[in-house]
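Asker: Have a look at these structures, which come just after this line.
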Structure P
Amino acid sequence: MSIIHALSANSGRLVRLTFGPESRGRPSVQTKGHAKLAKTRIVMLSGGLIMIYVVIFARLINFGMGPRDDTSSIPAEHVTAARPDIVDRNGELLATDIRTVSMFAEPNRVVDPDEAVEKIAEVFPDIDRKSLYKKLADRRSHFAWLRRQLTPKQQSEILALGIPAIGFRPEIKRFYPGGRTAAHILGYVDIDNHGVAGMEKYLDTQGLSDLDSTGLTSQDSLQPVRLSVDLRVQNIVHDVVSDAIGRYQSQAAGAVILDIHTGEVLAMASAPDFDPNDPQADGDKGWLNRMSNGTDEMGSVFKTFSIALALDTGTVKLTDTFDASAPLHYGGFTIHDDRDVPRRVLSIPEIFRYSSNIGTAKMMDKVGMSDQKAYLTRFGLLSKMQTELPEVKAPSQPRVWKKLNSITIAFGHGVATTPMQTAVAGAALIDGGKLIEPTFLPRTQEEAEKTETTIVKKSTSDTIRYLFRLNGEQGTGRSADVPGYHVGGKTGTANKVIHGVYSHKLSFNSFLAAFPMANPKYVVLAFIDQPLTGLHNLNLAAETAAPMVHDIISRAAPILGVEPDFGTNVIAAY
């Protein structure tokens, strides 16, 4: 047996280490100390881990029971609910959904906000750098939209930058292949694909928004929505209306084509307009649909309704005459005719053809205010028009009707209506006296007959058709006539009210027309607001609005299937 003595470096005491048979099976002093120390450390480590798990569990309970802050967490994966395609009456695509992506960031994971802003601005030079930096530098935020609805090229360029914590979410973008062509009919949607105006908004009111909120809409489950509009005709009307603003140096223009038997709107345009693919691009100057949501005094077009109600009540006959040789004086106001109107006794057809204010005023004086107001209400000219478009303005009229109001309203001053409802009332007078509310959805003649309202006798309607064609051949509507299509109508040149005073230079011009007058099928109304020039350097309705109708009918009639007739004498037929 050998024994070695060693001096412990830690305590200075002598420790004896024994090697030999007698030491086997007995732990040394050093081994006992190590085992005790290891046991202590294990206990402490286990206790620490338990405390950590207790804290984590307590925090999870706290988060679960506390208020949730949706703005600070990444939203669940979500694809915007789809909208149905919109097509014209022939199935041509007007609006559809396309897949796109939107860019987001997780600000709490952004390494260098300044560098990220600089890189993103290379792809989007127009981005608001200050706002972008504020989003990326918010270390408390876990989610922030940076740019919605990117193109594939933009997404590729952002990916190539390799910016940490930048991602993309799939979304849906509404696309209008025709751009501005049918802007005021279709309307547009917001960034979240919700209808804001036009038929897009109408679809939401019919239950689409409710389906959207419940996540039940998908492109596969929605059938296309078919409109009454004919895209070919719509293109023509839009071209003519847009061109008229520059040609006649005007503020605005518009036109509509109605099927008089069904009330279907085949085309409607208002200018200025907007691109529904980017409705913010031109500001808000083009958002107003002046056909249905703008009201104006229609001027001499109203003589159509005044003569119709005078004939229908039996107060006057077509053969009656009125003296228009001298101006009329009412309550300090003087009513006179334009210089082209003969200063003599005029028959009813001559009052219509020459557009005599004096003759119309005397005729209405004979009819009486109560019948006048009742008939204009029956025509739908004093109440808000009913149709699918949300953008419809109610007409304005005097709060209290007086004798002077009655007289001036007879020739189109004192009541402001929308061009669309004027066209609807005109269609009723042409179509046997049956009023049909307009629609932008397909409707058969049988369906229309179930909703129509008779507003005048058929004999009155026949007389108005005769007067329309007479004016188209011999009166102020000659510039609207198209050979073979027998266009008839009535012009209206209404002085504009500027700062409460009627202007002698600025006017609202319109032309209400129908064709073919031998067997009318369509009504066309066109207007031009504040034109500064026209045919022969004149800015009256005959030289501005009537030529617009001529251009529309000459191009649209063949598409609508109306065959020209060069042999029928329409006036002689009456």
Structure Q
Amino acid sequence: MTSNIHRPDGGELLARTLKAAGVEEIFALHGGHLESFWQGCVRHGLRLTDFRHESSAGHAADAYARTTGRLGVCVVTSGPGFTNVITAITNAYLDGVPVLFIVGSPPLRDVETNPLQGGIDQVAIATPTTKWAHRVTHTERIPELAAQAIRTCLNGRPGPVLLDVPIDVLHIPVDEARVRPATGLNVRTAPAPSPVDVSAIIDMLKAAQRPAIFVGNGIRFAKAEGELQRFAEAAGIPVFCGGHGYGALPYDHPLWGKDLALLGALGMMGQPGLDALLVVGARLGLFTGGRSEAIVPSGTPIAQVDLHPAELGRLREVKIPVLADARETFRALADTAQSVDWPDWSTWAATSTAIKSMTGAMFGPAQAEQSPLHPYHAMETVAAAMPRDAIYVLDGGETSAWSHMALKADASCQIIGAGYHGCLGVGPGMAIGAQIAHPDKRVVQITGDGAMGFHIQEFDTQVRKQLPVVTIIFNNQLWGMSAHGQDLIYGRAQRVIADLPGTRYADIALAFGCHAERVERLADLAPALARALAAGKPACVEVMIDPEVMHPTMPAMVGADNPGPNEIMIPYYDNIVMD
């Protein structure tokens, strides 16, 4: 046989295409279907990080993309390897994260023979939760189709793509002359708004008394933070986010109000809320109160800018729909804003953004001898102990909610986690992906004890790869959101399958080779965190929090805040009103 330089196999073609696209990291778990690709990665200097479960590999690729704005790549084997990664695919799809999932599959020639790890249509299964899913059938087309997959991931609204590569297609060598080139690898689109749209948005905002800007993941992936700040400062309009978008402006910026949902507190205080909203790179839904009008009343003038047409007009009538890139939009708005005579919104901006700092007063002063710890006081201690530029990976139900109340972010890569999928167990993989993407930053995973149980084996990956991730486990020995939700709906005596007693997570982390401590008093938490940061290796701090303390948003989450006599409480969704 001639040299493989002239007759490359499919693994070589795939690896060199990824290299040409600027890919540096591959998140994976070994599978024999992909042997030729693993060899190609070695030849082309693509770094392989292997996990103990495919789902964590997928979440790591997701976190790499979320925190860098670049393409994440996850490669796993066929059959159970593919089915194990479906959760990560779906999570990336619902949050609009650009991840290329490459999966092996049995030989094409063995279709309908009951082969090993075959008998399922991986492309058909993945199609509903990807932007594009495709099976490669000819080796010489691998570069061409891989380039199409990459373009699809990154252009328009970002999202995941699945490329299914059968083992025979991947291992067969082909003549170089037959190889279809990888065209369009560097195609990146960033459509700008029209001048008419820009003028209409500015006129809508100028006519308002209490305007707000609402931003999300679109800011992060467009790298629009600088242009957003330029426009917000020129106009004097406060900026808010939902489940995504933390750090779009620095935390202490006078125009940063953090969660848009906090504006619901204005009504409780007898003050008027927003009366015009500019939505850019964000979605109306869970994080804006859903169909409720407590945050965004019906009839509110809305200008919405998005790359996905289906989002324009979801849940609310949109006065000005714009199909455009977030950075180009804010650049055009900021350029125009310099010559606009804007109203003075300083009182509104100060009132609306001050709410973000009021939550701590709800829980009273912290007591050093507190045991078990109040989760808010514990989270405040965590926030104070960590470097200001730390990257936080959040996992769990109530633990994530406590985190959002106390953590401060100054950049849009600093707080990540699951979003619309509501997926527990993302933390270990995402923490590893974030640490690999940012080796110069401290990565801190904050998780509940329930969520930690999904992929606790990734402590092994952290130790093997010498990644100094700090994992903080809030342990109330419960599925906290489930238990407290049942308490609200049915009463404390009716808890079902919600207890998680007795597990000592720090001991488990220690057995994997991590630095590990268990904290049972508030006074001991800050010193334990300092030791974890100084350990120079993966670390775990298990914090025993009070199981009786419920997050203050829980009544609203399960419809128990003020149900009518004819309402059936429905956890996490709108109550059902009976006629």
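Each reported figure results from applying straightforward, stated rules to the coordinates on display, with no laboratory input. This is a predicted model, so every value here is computed, not measured. Cβ atoms are built from the backbone, for glycine too; each structure is taken alone.
Asker: Looking at structures P, Q, which one was FRET efficiency 1/(1 + (r/R0)^6) of positions 325 and 421 (r between Cβ atoms, R0 = 35 Å, to 0.05) calculated from, given that it came out as 0.90?
Answerer: So the calculation was done on Q.
Asker: Computing distance in nm of label points 7 Å out along Cα→Cβ at positions 205 and 397 for each of P, Q, which one ends up highest?
Answerer: For this comparison of distance in nm of label points 7 Å out along Cα→Cβ at positions 205 and 397, the top structure is Q.
Asker: Between P, Q, which one scores greatest on Cα Rg over 2.2 N^0.38 Å?
Answerer: Checked P, Q; max of Cα Rg over 2.2 N^0.38 Å sits with P.
Asker: If you don't mind, another one. Suppose you compute mean count of other Cβ atoms within 10 Å over residues 469-476 for every structure in P, Q: which one lands on 22.8? Please report the intermediate quantities before stating the final value.
Answerer: Numbers: P: 22.8; Q: 27.2.
Structure of origin is P.
Asker: Something else about it: P, Q: which one has FRET efficiency 1/(1 + (r/R0)^6) of positions 181 and 309 (r between Cβ atoms, R0 = 30 Å, to 0.05), as calculated, at 0.40? Walk me through the numbers before you get to the answer.
Answerer: Details: P: 0.20; Q: 0.40.
Working through the options, I get structure Q.
Asker: To continue, here is another question. If mean count of other Cβ atoms within 10 Å over residues 85-92 comes out at 16.6 when worked out from the coordinates, which of P, Q was used?
Answerer: Here the read-out was taken from P.
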